[in-house]
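**Student:** Please find the structures below.
Rule-based calculations on the coordinates, nothing more; no lab input. Bear in mind the structure is a predicted one, so any value in this text is a computation, not a measurement. Cβ atoms are built from the backbone, for glycine too; each structure is taken alone.
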Structure P
């Protein structure tokens, strides 16, 4: 008599321990966070760097300054709603704003590939200056390097930002508390889908435009109205899902969402369904989440909706106590699922 082997079904655990850098290490998900924890924080992780916020705050002669730096390697360089130049300005300004800072100065460094058209470089720098002027920010210094043809993929841009805090609040993920409400300033997923459509030559009934935009003025409005946000986080690589998981882990809480309250435009929904993407993980460049005490949520929503960059604001969730940090979402038929951190790479080269 032959005994059949017993079969046990199990989901494999994704591998995330590699000895070489993969594209997924820059995707905003679990592999990027492991790289940060295992390499960068092991070397540099002292003091304020351990907050792992979008920008860090330092005291210099009584002034509270916010500092941040970012690099931009997007492909294509030009896309509906923006380009690498305006994106570099907006992205750095938004990181400063997440500490509640008023942006003041930017640096701009370029790594150029041999053979890159100077006319396209001029188009990028003009776009940067236009975006900086609109935000009342000065580009004050920079650097240029040229690498051999085939070694640089056109152009990479690095920007560093300095801003000043005109308030005494400490805005960071560790201040999140149970019963806080979570707000978002508009629909999600447009930047990632705009870049993907342009890259792949996809055409839809309506053109999807990036949401790339500066958010500092919106944040300053919230602060000037007397609101006390516990945390601000802009939604870039890894999208809404990754940002909320980062915040939940830092604060040791559970974040509860309602899918019906998360705004996604119909064209982005259609594009995501066609390409197999989840809007929760698609990159944004003009969206932030605001975490405020429960009693301030309605006022915060009103202030956000009165601003051009917050007209589509919604309350999308609430913070709850938990034994272990997690993000849960109730779908439109009442079922609840765990919203995990992005495990690999959904959209390469989107910022």
Structure Q
């Protein structure tokens, strides 16, 4: 099969199109012939060795949709020819935390395209429990684009206990997770505000239903309070030190901040008295479990949450798609059309 392969980690230019062996499904696995995949910033980080693949050659890519083309032993939940969307959150399925459902705590937990070969190929092999029926109310491009970002946002909002009527502030809107957090938050009944350094991205968020938007490089905590007369109940963060201080100050007493990444650096400063006097919660969040993925899939399938796609590139033009993502100019997902 053809695949975009990493044999080194010198950045996005390390991706090369090669012929590699077509994988066979093992016990409990299925092979999916991919129709659409989508990029995430994870693919950029892996190409730069942050983290480095466990072995080379390595196929990146977490998101995808296609048709089940082969089935391994002991698979009864999926049939040949089923159109499916891939859940990239992979665990052992057997340990105590997997059996209770909170799979991101599994000691064998991994992300498709990071810890195992992913979807930037003609075929992908995944556990049968990691495919769900493709939502019927959306296009294949949308179905192949939502997995990683929308699932991650769903877990962040669930863990931060977002409630209908809450004020939600999404920092750095425009990327996959932040755009998803805005849309899912709106579907959950929150009053959503956003930040970005890009006026165009703020304008796009307003068109999608945000109540207001502020400059990420400014004093957006003050701007929020001036605009609505109060602070936020929940802040969604993935930027880190560049926005951290403002994000913390954007929370009202008892507020919750959920963070899933730190694109501007690994370290932040925090005033401990401010934390305990305001009784704030800081929640680290990684990926999602099967129930969270199924919940967001239902929201998408029912039309409550749209999948925002910035652009679609042919499989052969992956370098151009990677460049689009790396530019930071995209609004929503960058998708890859296979075949």
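**Student:** Among P, Q, considering only Kirkwood radius over Cα pairs in Å, which has the greatest calculated value?
**Tutor:** P
**Student:** Given 3.3 as the derived value for distance in nm of label points 7 Å out along Cα→Cβ at positions 42 and 82, which of the supplied structures P, Q does it correspond to?
**Tutor:** P
**Student:** Kindly point out which one of P, Q the value 21.0 was derived from, the read-out being mean count of other Cβ atoms within 10 Å over residues 186-193.
**Tutor:** It must be structure Q, since only it matches.
**Student:** From P, Q, which structure was mean count of other Cβ atoms within 10 Å over residues 202-209 = 17.1 calculated on?
**Tutor:** The structure behind it is Q.
**Student:** One of P, Q was used to compute mean count of other Cβ atoms within 10 Å over residues 178-185, and the result was 28.9. Which label is that?
**Tutor:** Among P, Q, the structure yielding 28.9 for mean count of other Cβ atoms within 10 Å over residues 178-185 is Q.
**Student:** Using relative contact order in percent (Cα under 8 Å, 6 or more apart) for the comparison, can you identify which of P, Q gives the largest number?
**Tutor:** P
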